[in-house]
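Before anything else, here is the set of structures, which you'll find just below.
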Structure 1
Amino acid sequence: MKTMQAARLTETGSPLEIVDLPIPQPGPGEILVRVRAAGICSSDLHYRDGRSRVTRVPITLGHEISGEVAECGKNVKGLKRGDRVSLFYLVTCGKCMMCCTGKDNYCPEAKMLGKNIDGGFAEYVTVPARNAFPFPEAIPFSQAALIADAVATPFHALKRASVQTGENVLIIGIGGLGLHAVQIARIMGAGRVIAMDLADDKLELALRVGATAVINPQRDNAADKIATLTGGGGVDIAVELIGLGGTIRQAIEYTGPGGRTVVVGICPEEIGLNPYHDLLLKERTIMGSADQCRADFPVIIEMAAQGRLDLSHSVSLELPLAEINRGLEMLEKKDRDPVRVVVSFP
């Protein structure tokens with residue numbers, strides 16, 4: 001039996017273990033993907049530490065995945081061996097009302113790669129063929145892996161916000177998601193994109209990829225600066241990508257009349273809302289945005305292939321699978337303040 005190496009969570013709170021496992025075989029409608037790159041996300045830290053629960057242990061983590069089709073199961077059409085693919089990380093039924101109306105992130109049977117089923121910190125992974133989206137050679141595997149979350153999640157959030165030409169957009173948190181949110185907001189037609197973060201190097205990078213203004217709350221009075229930039233009206237759209245009660249409150253307060261606040265960061269605490277001041281008085285809309293949809297992938301891949309979406313700044317470091325725990329520690333300690341650390345396979 002042929003085997004592969006995989007990084008497994010075997011005990012909550014412990015480092016991942018590199019183990020040998022049988023190479024999985026694709027069933028009907030499935031493909032076997034030779035993983036070439038897998039991004040390390042903050043969610044992987046949460047699963048390791050138990051702040052967010054996986055559904056079983058042991059499990060192979062990793063949900064930002066790109067690779068090559070190694071084998072096709074029966075009845076697979078439109079894909080062939082050698083195709084370069086980025087993987088949508090939710091395995092859904094494909095038949096329910098949500099799946100059939102383009103809301104597959106709400107599928108009641110959805111299972112997430114690297115959380116509910118084995119993911120991409122391994123040399124091979126099997127997925128339904130419908131989860132694989134081909135991309136051209138112009139996009140490196142390391143960048144294509146990030147499409148699955150670090151790019152698709154902010155894209156989905158801004159799509160939900162319905163960015164209109166010339167609108168002012170505030171992005172709170174310029175990490176793995178925020179750097180892409182800045183670019184996507186500009187592509188969608190935003191007139192002014194304001195990036196807010198505590199790290200000056202992240203803000204400098206935001207300016208390089210299209211932000212028109214930056215705010216460091218440790219140095220700037222954020223409320224005053226936003227008022228100055230928007231003529232006192234507040235932003236049309238505020239996107240919160242951190243997941244803290246305080247920054248979610250800021251996102252709401254900085255959203256002007258008729259504006260939209262989009263909460264993407266996962267926050268376990270209650271933040272409290274005043275219906276009159278937060279909603280009625282300014283006719284604000286406060287919405288959540290969860291994951292992404294399959295329909296987002298072709299659009300994102302085309303933007304990257306055309307060079308409109310620049311992912312060249314997105315990968316801070318590539319590591320071999322044997323150093324997966326080093327990558328997790330770098331992310332946890334913000335060592336060199338990485339945008340994304342990626343596990344790469346030869």
Structure 2
Amino acid sequence: MEHKTLAEPVLKVRNLKKYYYSGGGFLSGKKTCVKAVNDVSFELYKGETLAIVGESGCGKSTTAKSVIRITEPTEGSIMLDGRDFGKLKGEELKKARQNIKMIFQDPYSSLNPRMTVRDIIAEPIDIAGSWKDKEERERKILEACDMVGLNRDFLDRYPHEFSGGQRQRIGIARAIIEKPEVILCDEPVSALDVSIQAKVVNLLKELQKRLNISYIFISHDMGVVRHMADRVIVMYLGHVVEEGSKEDIFESPKHPYTKLLLESIPVIGKEVPEDDKELISGDIPSPANPPSGCCFHTRCPYATEECSKVMPELREVDGRPGHKAACVTIV
């Protein structure tokens with residue numbers, strides 16, 4: 001998908017940071033600062049999907065939760081439809097949240113087991129008070145139910161009576177009932193069987209086309225991202241290390257970490273040599289004690305001495321507008 005450069009983004013995030021502090025007591029000494037999200041910026045345009053990818057612990061889910069303010073960001077600005085979403089409070093915040101929703105990773109823990117499917121789906125409109133009478137409430141519930149392919153006869157059942165795929169459809173219905181402009185999808189298919197994943201991904205794409213929704217799609221599965229995304233942000237240890245269109249990232253990756261993520265995608269019939277330099281080695285460093293210089297240099301097969309000293313800036317590569325990478329080894 002291409003968006004017009006003159007179009008205003010529906011969501012604009014600038015210099016987002018989320019730090020966690022621990023320790024600092026009488027016996028524990030100095031406080032420890034975990035920089036879970038460190039200076040992340042991006043735009044999201046109407047009707048597009050922006051994927052945020054990386055290994056577990058890279059900060060992608062914390063980014064999404066900070067954007068929707070499930071967890072309050074430490075710094076940064078969040079503009080939603082031209083309004084400063086990060087500074088809204090009380091009734092203004094509640095009203096603004098009608099336009100930005102989240103689909104969670106685990107369809108088992110994200111649904112209240114004591115609520116019927118009808119009440120789970122209606123929860124956002126109940127909180128917002130956005131129905132005039134019981135007939136309108138029921139109409140909205142049934143419309144959301146039909147859009148995600150749930151049987152209307154199941155509305156008075158409870159979450160434990162459903163499969164993982166059906167539960168995720170319930171979560172999706174809850175997210176779309178108010179027809180928001182933005183939905184943050186936090187690993188929405190990773191907890192599902194592979195046979196069900198494709199159906200849920202296709203459902204998300206159908207709903208996007210029907211309702212003109214903008215998605216932020218969080219995932220570590222590059223295969224799913226290739227199917228869903230229009231643009232991609234690659235995160236590592238709280239930092240954005242590369243961003244670009246889907247074609248930029250999958251066909252012309254520039255950052256060593258992005259290349260290694262793509263090399264790690266299993267391909268049927270392809271043998272991986274034991275000494276293959278192109279695979280990611282070692283564990284991701286602790287965000288509480290990140291390496292100096294480039295955050296990836298301790299695992300990078302191409303790291304130089306300069307990489308341990310210099311924190312590279314995110315800069316345009318190949319002269320392609322919108323394709324940026326943070327690496328000093330890129331020519």
Structure 3
Amino acid sequence: MDESLSNESVPVAIHVQEKVPKVRIVFMGTPQFAATLLESLIDHHYQIVGVVSQTDKATGRDKKLQPSPVKKLALQYSLPLLQPNKLDATAHSDLKLWKPDLIIVAAYGKILPKNILSLPGFGCVNVHASLLPKWRGASPIHNALLAGETETGITLMLMDEGVDTGDIIAIERTDIDANETRADLETRLATIGAELLSHTLASFIERKITPTKQDSEGATLCQLIDREDGHIFWDDDSQSLYNRYRALTPWPGIFTFWKNKDTIQRLKLHAVSHIKQPPQIKHALGEVFEIGESIGVQTGTGILLLEEVQLEGKERTDIQTFIRGYRNFVGSILQ
């Protein structure tokens with residue numbers, strides 16, 4: 001294979017429905033993004049012989065165990081299901097009993113060891129929510145939005161032992177809307193991925209597609225996202241802050257701190273917009289002020305407009321209701 005091939009030479013799959021090949025598929029995934037792909041494969045009558053998802057997670061205040069969206073779908077369609085804590089020898093043996101010809105992986109959340117990667121004759125195909133080699137690793141959608149990307153897409157990749165370094169089977173590109181949040185974009189990419197996967201698998205299995213190597217020189221790696229990444233700093237420009245809001249909504253969300261009299265409280269910003277132009281009157285960084293009928297906050301460049309907020313321990317509310325309850329908010333400095 002010519003290693004000089006760039007991603008531009010990767011053919012975009014032609015969306016023509018082909019006869020579904022009779023191969024035994026194991027699907028590995030966890031969140032709703034993956035569940036959308038699995039349901040599409042089921043709808044297109046691919047033979048799913050088993051499903052692997054992560055173990056149930058404790059969520060909510062009561063810490064009740066909740067099944068993943070992929071597990072729920074597997075149970076709905078009475079598909080054999082595994083939820084191994086580790087992809088160890090036992091997991092390998094269980095998977096081997098399903099005799100997979102192909103393993104499809106989408107946001108599973110664990111790295112597949114070599115002995116599992118080598119199980120199926122057609123290999124393991126990963127559905128990755130970026131234009132590889134951009135944003136290898138977890139949370140590619142978050143990272144694309146944080147970086148202010150205007151284009152993203154879905155890559156189908158033949159997995160190897162690296163992190164999203166395998167050969168590319170097909171790519172589908174899409175523009176990112178200027179106001180699209182991570183949740184909105186993820187939903188849309190799941191639909192794009194389902195279409196690309198269901199209409200590409202037959203050609204791949206019939207050896208009509210030759211995977212091409214990635215151009216590693218253009219590779220970027222995802223940063224891991226945690227709760228504290230939602231803390232915004234007002235010396236950033238308004239566009240960067242708005243991108244952070246888009247990337248981290250709904251989880252972990254963005255927040256700031258407000259000194260309410262003698263108490264410093266966390267203030268979550270549930271809905272914001274922004275103005276790139278600086279205000280006519282320059283304010284201190286983080287200063288809350290009225291701008292027409294809106295409430296703005298001074299950033300390094302431009303203004304972040306607050307629309308819905310939630311004070312720690314209180315209910316979420318629109319900004320006008322909030323300032324009626326806290327008259328000292330306008331004129332204060334957020335931290």
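Of structures 1, 2, 3, which gives 4.7 when distance in nm of label points 7 Å out along Cα→Cβ at positions 59 and 227 is computed from the coordinates?
On the way: 1: 4.7; 2: 3.0; 3: 1.6.
Corresponding structure: 1.
Between structures 1, 2, 3, the calculation of distance in nm of label points 7 Å out along Cα→Cβ at positions 99 and 131 yields its largest number for 3.
Out of 1, 2, 3, choose the structure whose coordinates give distance in nm of label points 7 Å out along Cα→Cβ at positions 67 and 299 equal to 2.2 when calculated. The structure behind it is 2.
A short reminder: the numbers here are calculations on the coordinates, not readings from a lab. All values reported here derive from a predicted model rather than from experimental measurement. Cβ atoms are built from the backbone, for glycine too; each structure is taken alone.
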